Structure I
Amino acid sequence: MKFNFQLVIVAVFIVAAILGVLVFSGAIPIGSKGGEGSLGEVRLWGTVPTSLIQASLEEFNNANPSFTLKYEEKSAASFDRDLLEALAAGAGPDMFLISDDLAYHYADKIVTIPYASYSPAAFKNIFAAAGEVFLTPEGILALPLSVDPMMLYYNRSILDAQGLAFSPKDWEEFSQYVVKLTEKDEDNQIKKSGAALGQYANVTHAKDILAMVFLQTGNPITSQGAVGGGFKSVLVSTAGNYNTPSILEFYTSFADPGSPLYSWNRSFPDSGDAFSSEDLAFYFGYASELSELVNKNPNQNFLAATVPQIKDAKFKLTRGRVTGVAVASSSKNLNTALTAASQLASSDFAAKYAQALGVPPARRDLLAQPPADTFSPSFYSSALFAKSWLDPSPKDTDNIFSAMVNSVLSNSLSPAEALKDASSKLDLLLLK
């Protein structure tokens, strides 16, 4: 009986997954009837304020009267704990919005869509590359909704005053800009900073900035073997003409008083605040931060550009935060949950969801048509070449990266030794 029951569950899953592919491809239009067997109510958990997506959810339910999607807003501070406790108690949601840095953490609690039902080629044809963080050798963990790319925000007035007409295109040019834009007194004390790099505690997104440059060199940070294989750290691996110790040394040189690139130290406030106070020329931040930056200083003259790239690199790359919709393996209404998830990732809802959050959508067809405002074209183009990495534990890896940077700044470890230590700690996390 148990064997027959498992066969039924698998059969239901495969039918639902195939339905999802047909919905994405357009073979089954999203309309008034929903998928066959898609009945009842399914619950979706997330940290997005209900007020931002309420109208879109109502339109979604009106278009699919055969089932009802109920959204439950949860606190971002306790979401991880609340979700784990609810799933363990059998009272969790049918679906939940998941960020790329929690994909590894929840992999064993998610329905993995097999490639036999949804091919990698189909996935890559529909979604931007950043969404591929949800792909594993076994299948698909989540269907991407949005991509939040890291951008280079720059103060136009500061650059204009130094005769710099455009934002820097590569790290070499960026370094030259920083030297020119950083103001120091006779005692080498920084008065105005060109870039907030080198330190960790007061550099917003320090881990993501470092990870971005590692990824730009071709180092994926973590790697997984074939089907059933475990993950491992590849932080110390050499990619192309670059090794990660040289990247770490480059990053920390911005906080080294003996370096020509010295432009940041512990005395400065958080880099986001320094940028808004116009004491910082360049700020590495996400597209989703635009409204916050505007509100902090409505009179500030700034723009957003593509982050600097490795000089003469064949391809562009930036760090991207991805949000997708995952189906809980404990769902009591699996068929409906899978159908609802596939339709949430359709162009209509995905477009409205991304617009409400002020970030680019994850679908390629939507990224091809950016809104005609000042910032969206840059955001949408960056979303197309954004990448992520499978982070085993955001809080723990933040501590690992912090210790890595600080050990170099304190001269307790060389960049190579610091990377080796960080890689070993990352490996231990991946074994848990």
Structure II
Amino acid sequence: MPRRTTTGLAHVATASFLASRATPTGGFAVALAGGVALARAAERFGARHGFGASLAAMLQTIAIMGPARIQVPLTQAVSAPVLGHMVARGRGRTALLAATFVMRAAQNALSTLFYVAVIVGLEAFTGTYERLFGWVPFLPNDQTGAIIGATFMFLFWAVAASVVQVLVYQRGLENWPADPPAPDVIQAEAADPDAPAPDSGPRPAERGIRFDPRAILLAATVAFAILLTGTWWPMLAAVSAWLVLASLLARGDRSAIKPGLALTGIIAFGALTAGLIGGIGLELTLRRTLRAALLVLVATWLRYAAGEDGLREVFRRLLHRFDRVPSLRETADVLDGLGSTDGLAASGRRLVARLKGVEPDPIPVTDAVLDWVAGEAGRHDPAEHVAHPALRVRGLDALLVALAAACALALPLAA
């Protein structure tokens, strides 16, 4: 198996996808570099290895950041292996554009449907449309107009993004060096004056319970599913109480808290604004806003409580359990070799160094990034011996899941 090369390409995709999820705007453009790397994996080694590298990169980003904003690089994670395989089979640009458009339009439709149905609600979405665009004479000023407007917007974006994606992918694959050299930048991290110094100081004593990450994932999934059932106050109160208790008890990774709270504020503000502009009433607006916030907070708690290593270990075990499914065996092998967060940060610093002095125009910047993609893929050295943490389910883990499931008992009170 071409483990070293495939893992290097997945490493580049991970770095690109992480950055795309972290940036407030322009995530599509940032994720293009990772898409090119995954397309290269499928072009050179076949669709099975391409999808294995893609899934490994996505799971690694979830382990590092949690599941929030996973939709930003998702289309490229799905489409890149398909496009790389099509290029290897000699398909032309028209076929590539058609395939990309279909996949992107489908994902845009699902994302829009989730946003309208779960985050803001159809009534608020329609009301916002009527107040902001009701003056346009040739558009219907009702729910039909809102649906037509949304459909037009995501189809327009699907066309524009597909064209850019295919052009960048083709440029990267056509100019890919036969033997990518390491970028002509800093070769040793110790020589990088901007590299952060290792943390050798004392760490505060950890408090709380180290729950089994499998129980954490199951409990978060149960709580998330319950939140999707509606916006009734008793259920929202029950999930809020469980989340507060679970957060106080869990011993977690505090680095996940600030970005999670920031994203919670953004999503809650969007739901609140849509409800107020759409005129659906203060009480319903507050319920929808609270549910939107809780959905993000549950995802944040999952990353906080399970930690990067815990989530990665859960993913690894699930992949090995279902390793007969196509591409999952390749995914598990690549995931083990992706390495640490520090290695991703070093790749990011090398990209910044590579872009220094580049003319700030689309073509030179694109070529510099594509050069970095090929160089980083060749540079990455997958770990050969990965230490896997031992997991053991205890009574407290079962209690955590049971308390999450008990939130469903509040649903009959909503009647």
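We did not get these values from a lab; they are worked out from the coordinates using the rules stated. Everything quoted here is computed from the prediction, not taken from an experiment. Cβ atoms are built from the backbone, for glycine too; each structure is taken alone.
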Any idea which of I, II comes out highest on volume of the Cα convex hull per residue in Å³?
II
Candidates I, II; helix-only ellipticity at 222 nm (-39500 (n - 2.57) for each DSSP H run of 4 or more, over all residues; to 500) computed = -12000; producing structure is I
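Between structures I, II, where is distance in nm of label points 7 Å out along Cα→Cβ at positions 96 and 344 highest?
II
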Answer label among I, II for the case where percent of Cα pairs over 25 Å apart, for residues 152-327 alone, calculated from the coordinates, equals 61:
II
Source structure (of I, II) for volume of the Cα convex hull per residue in Å³, for residues 72-255 alone, computed value 185
I
Source structure (of I, II) for distance in nm of label points 7 Å out along Cα→Cβ at positions 80 and 336, computed value 3.2:
I
